[in-house]
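The structures come next, written out as structure tokens.
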Structure 1
């Protein structure tokens with residue numbers, strides 16, 4: 001899901017509870033905070049020598065382990081919309097993919113795969129990221145030829 005669709009979904013459903021479903025179908029605890037909104041640009045050279053660039057909107061998710069201290073906190077769609085408005089000068093007008101960064105055992109980044117408005121709020125489906133050879137024709141991936149890497 002790209003940033004404009006994400007932002008528009010939040011704006012058209014103000015005050016809704018937010019639910020983040022991880023790829024294993026478990027949920028981020030309901031009292032999560034968004035502690036950072038960032039525009040992340042990655043400039044790189046792939047294994048075939050092609051220069052590439054990718055830009056994402058990255059939202060850092062944090063969960064306190066002191067549930068008693070934070071029992072009344074719950075981020076809703078209106079509050080997250082306000083946070084995104086504050087980040088607008090940084091994000092610009094680019095329609096980039098949205099990713100969530102969440103620490104469980106390790107810090108992981110999850111692309112936002114989709115969303116659904118349910119009776120209990122907005123459910124966001126977080127996906128997985130994978131590595132890949134971006135120049136298979138140059139590297140001979142899947143053949144007996146020598147690799148460029």
Structure 2
């Protein structure tokens with residue numbers, strides 16, 4: 001059975017430290033993919049992947065890596081719904097930063113909601129908030145979800 005590889009869409013990921021801890025416990029490989037270097041733990045299982053700053057370079061790298069890994073061995077952590085869809089099609093399990101697991105059954109409604117929210121924001125001329133701030137409950141939900149996914153993958 002191949003090891004699990006966790007691919008992190010790292011530029012805006014608030015749960016990198018949590019991923020490192022869970023990955024260590026399950027002996028998973030981690031790829032921290034970003035447009036700029038991030039500090040990563042000293043571990044032979046954690047690798048930094050710095051891509052160009054061109055549009056979607058990190059997304060493209062992650063989607064291609066998810067496709068290349070053996071089916072059932074990849075977890076992608078991203079807040080990008082369109083990247084989540086690409087990775088699901090590649091056979092990866094996908095988690096959002098707040099612990100929501102994207103699935104083939106749920107991704108269509110997530111994409112539709114994203115489109116509706118974009119239209120609403122465009123019509124408000126910059127008025128309005130944005131997503132709620134990331135908090136301790138979100139962090140806890142993420143940790144529980146990642147642990148559940150790792151166990152569900154037979155690890």
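For the reader, a short list of remarks on this structure follows.
- When mean count of other Cβ atoms within 10 Å over residues 30-37 is calculated for each of the structures 1, 2, the largest result comes from 2.
- Which entry (1, 2) yields the derived value -13500 for helix-only ellipticity at 222 nm (-39500 (n - 2.57) for each DSSP H run of 4 or more, over all residues; to 500): 2
- Distance in nm of label points 7 Å out along Cα→Cβ at positions 38 and 134 derived as 0.8 - corresponding label from 1, 2: 2
- Origin of the derived value 15.5, 52 (Rg and Dmax of the Cα atoms in Å; candidates 1, 2): 2
- Looking at relative contact order in percent (Cα under 8 Å, 6 or more apart) for structures 1, 2, the greatest value goes to 1.
FYI, it's all coordinate maths here, none of it is from the lab. A quick note: this is a predicted structure, and the numbers were derived from the prediction, not measured. Cβ atoms are built from the backbone, for glycine too; each structure is taken alone.
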